[in-house]
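The following blocks contain the structures, represented as structure tokens.
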Structure P
Amino acid sequence: MVRKVVPEQHESKRQEILAAAHRCFLRNGLQGASISMICKEAGMSPGHLYHYFPSKEAIVEQMADDYLVQLHGHFGRHTKDEPTATVLLSELWSMSGWDDLAHCRILFELLAEAGRNEKIHAILQANTDGIRQLLADTLKAGQARGEVDPGLDPRHASAVLVAVLDAAPMLPLMTSDVDFDESRKLITMMIDRFLRPQPL
């Protein structure tokens, strides 16, 4: 008799595996974290884990997809008349301190591994393309309202914004005397000035 799959239980187990993998990646690095480590962290056998994810790369890809969905959610909570810089930095403004950025540090592992692993590189590139499209659409909407410099190429500017936003979690790693709230205000000011239409 074939066991019936309960969607809610299946998704719950997938999320447990993703959480366990995330902890392993942060602790051991993306390259250093093996499937056996992830299985031990999740409390299951490799055969059981492979029922949900066929490879470590598949786990990473799901993490990247989940992050993009989460980012769309942050952007979607804003009204159309809110400043473009506020919308672009909505994820940062949803946080309460540097500890909330700890999950972003997995990006550093992805960047390092992307230089060695073509599959990870492809996953990271596809995810970044999705983020850039979301940012570019927001920039175009800001240009239509007259609050973003019409001379900015939204697609190119989105790449610069990705670089700035991805670097934010590095601040507390590089120095211990940076205040979260003050840093967030400065980043917002920098983005706002970058986007502002230039006087004729």
Structure Q
Amino acid sequence: MWVSKLVLNPASKAARRDLANPYEMHRTLSKAVSEALKEGGERLLWRLEPTRGLEPPVVLVQTLTKPDWSVLVEGYAEVFPPKPFEPALRPGQRLRFRLRANPAKRLAATGKRVALKTPAEKVAWLERRLLEGGFRLLEGEQGPLVRILQDAFLEARRGKGEGGEGRLVQVQAVLFEGRLEVVDPGKAQATLKRGIGPGKALGLGLLSLAP
């Protein structure tokens, strides 16, 4: 895997367009691994990182193949060289994590996916997804060691409608930070590669780990 950091230029018209519509952002980032995507050997994950005040927007990108960022239009972003990312995970290893995801449930009656409402429901969803993916959310004296840093609805335009703007899509995006433990290294590696939950094209699902 490879991890890239892009510091977007707010003065760039293309960057502003992508920041206004996650689907456009995904389309732009996909150009850096277009051949691998065509061959079916790629999984592009990305996340718009939280910033403060007047700090420029930062996008973290994870790919299975080395990206070619020369495809970006001039002035779009400052690109830090991609770094190889192959963590040697082991059972019992404890790590910090960050994840922006879409905690949701599917209604049995209609099959429709709906957003979870309470923080407890969202944390329980995270616990289940991590356990399915080879990790375990660590517990402290006050409960699970996780914080919800952001909780908002993303808006994006998908496809092209009669007016040329496309259909408006709204998806809940929750930014989690906390501590976890590796239970099954094989499953954990697979989870890192495929991401967690729906909404990958909206910048959701990228699980980042740190010591």
Structure R
Amino acid sequence: MKLLIVEDNIDLNDMLKLFFSEKGFTVIQAFNKDQGLNLFYDRSPDVIILDLNLPDGNGLEICHEIKKNSQIPVLILTANSSSEDEIYGLKSGADDYVSKPFNLEILYLRLKTLIRKLDKKEVKISKSIRVLTKEFKVFINGQLINFSPKEYDLLLYLWENKGVFLSREKIINHVWGFDYYGDPRTVDTHINRLRNKIINSDVLIENKRGRGYRFTDENKNQI
């Protein structure tokens, strides 16, 4: 699998290349915006790690350009940890967002999650819910339903752990990331939105005090 790393810090770029090469990736290095875009078109990578602050432009410009032409997963790296920067990144089409400094193994796990979604073209969550993962589209009873990126990730995470109660902490670490420091009750807000969107499907989201949330069949009552 080809990984394009767009990072102007030479030492960090080389460290990432060594680490991901040992994980089995074919690593392509770029050190500025123009080089990153040229290699994207010339080498057709499968996944991209993209620094937000580049010497010849903003990484979001690259992300926007990439997402206009493909559904390649893009993980943004940045020294800025503000929620405003994260929002801008996700609005530009980024699939995940990691703040520096970071743990390499956690970065690898986050990248693997993006790749796993890419590998499956279609996921049947239930008889009534179908997900086209390459297009990031969710169909309920044959109708296309609009999901935000976080709602989409939350839906798949609950499905991957169907029947298992997931705590707020686990959900935040998986969906928002280990470096999220916002209000943990954002999970409850997103769960409520998700419930409203799947209300006519054949699955429910249960919650149990002290244990968390889980997917279950329609014939069970919410706790």
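For this structure, a couple of remarks:
- With helix-only ellipticity at 222 nm (-39500 (n - 2.57) for each DSSP H run of 4 or more, over all residues; to 500) derived as -12000, matching label from P, Q, R: R
- When relative contact order in percent (Cα under 8 Å, 6 or more apart) is computed for each of P, Q, R, the largest belongs to: Q
- When Rg/Rh (Cα atoms, Kirkwood Rh) is calculated for each of P, Q, R, the greatest value falls to P.
Any read-out appearing in this document is the output of simple, stated calculations on the displayed coordinates, not a laboratory observation. Note that the structure is predicted; figures quoted are calculated from it, not measured.
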